[in-house]
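The data blocks that follow each hold one structure.
None of the figures in this text is laboratory data; all of them are computed from the coordinates on show. As the structure is a prediction and not an experimental result, all values here were calculated from the model. Cβ atoms are built from the backbone, for glycine too; each structure is taken alone.
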Structure 1
Amino acid sequence: MPDIPWTTPTAAAPDAEVYVMASRFETATLAGAVRFFLKAPGIILQIRKAPGAHGVALRARVLRRTFLTLSAWEDRDALHRFARSEPHRTSSRAASAYMKESAFTYWTVPAAELPLTWDEAERRLAEHETSR
């Protein structure tokens, strides 16, 4: 399945620090993966309109039932406001019924380092998972 490439809804000030989140989701079934994939474009569109969003990308591996997200935010509060808003809030609660596991990691980077790479996101997720 094709990835949804990095897009920049609102550029951060060049000298700003941005708050980054990478996530990995694995669904329990292929049907769950299809459901997740079908919801993803709406959530990506929501991020593109969210105040404080500086970037977003999705790596979808539907047949492997695995999805990676990568996003950059003005600050932690901007990310949390988005996560509590609709349709993300309802979609994430519904997804818990068909999710096998998920992992999240957070860090900050200078805005000049955007867009971030999948290699960096995957490295940080792997470090996070081995430190648990």
Structure 2
Amino acid sequence: MDFEIIEHTGDVGIRYFGSTVTELFSSALKGTAYVIGDPAPGCSRSGTQLELQFTDYPDLMMQLIDRVIYFFEIEEILYDSITQFTIEDNNAKIGLEGCSIDANFQYRYILKAPTYHKMEINLEKGYGIQIFDI
């Protein structure tokens, strides 16, 4: 599995895995989508493109997850996969794909935001940790 759920007092988190930066971010996105819930089978899929400026990988991860939660809440799309991941200097271009949400959506948790609490991205060991406010 690309990720596992971390139980945390009053919150929830994920530990995600990958051997490259792209794999780590992809696993974190899959884990975040899983924590939010399950779209109905056969959902309508769509994509979007993000261009983000960042200072370091934790900053980029926070921005990405924050955008995923925003798109879920405001546009009713749960992005669960990365279709493009390009980094040049401190600029990232990230393509996302996900499912439109309908009345059959099955929630696991309602996420408020990602947090820096216990956040970690360890490229050498191939894992990261993300805790969410619920």
Structure 3
Amino acid sequence: MSYDHVKLLHMACAGISIALFLLRAGSGLAGISWRRWKLLTILPHVNDTVLLTAAITMAFWGGVAPWAHPWLGAKVLALLAYIGLGSVALREEQTAARRWVYSGLALATVSYIVGAAVTKSASIGLF
């Protein structure tokens, strides 16, 4: 498998991860218990493991440490924020209003992550 194949796998898994978050968050906001579908409780973890493995593989093969490039370090920090915000957004005990807010913040964060990856800039070309 070449670097380009791993990068393509990483990008595909990122898209799947975002789609699965949208599906789970949207279902929760619509009052549908997505947890009753085993696939929606397992697949995100499997996909995110492949996503992270591909990212680590690219960094290793490319000889790049996350803090070697500001945009890459910013992506790592934003990923931690996305995980936290997303997990709060998906909690059943949250009110609908809080789910909306945390879902929106999680999506804004993941949008930043994609923007930083595309532009290879921590400022995503805004300044």
- Item | Among 1, 2, 3, structure where FRET efficiency 1/(1 + (r/R0)^6) of positions 66 and 90 (r between Cβ atoms, R0 = 25 Å, to 0.05) as derived comes to 0.90 | 2
- Calculated from one of 1, 2, 3, helix-only ellipticity at 222 nm (-39500 (n - 2.57) for each DSSP H run of 4 or more, over all residues; to 500) reads -12000, and the structure in question is 1
- Give the label, chosen from 1, 2, 3, of the structure having the highest value of mean count of other Cβ atoms within 10 Å over residues 26-33. 2
- Note on the structure: relative contact order in percent (Cα under 8 Å, 6 or more apart) gets 26 when computed on, of labels 1, 2, 3, structure 3
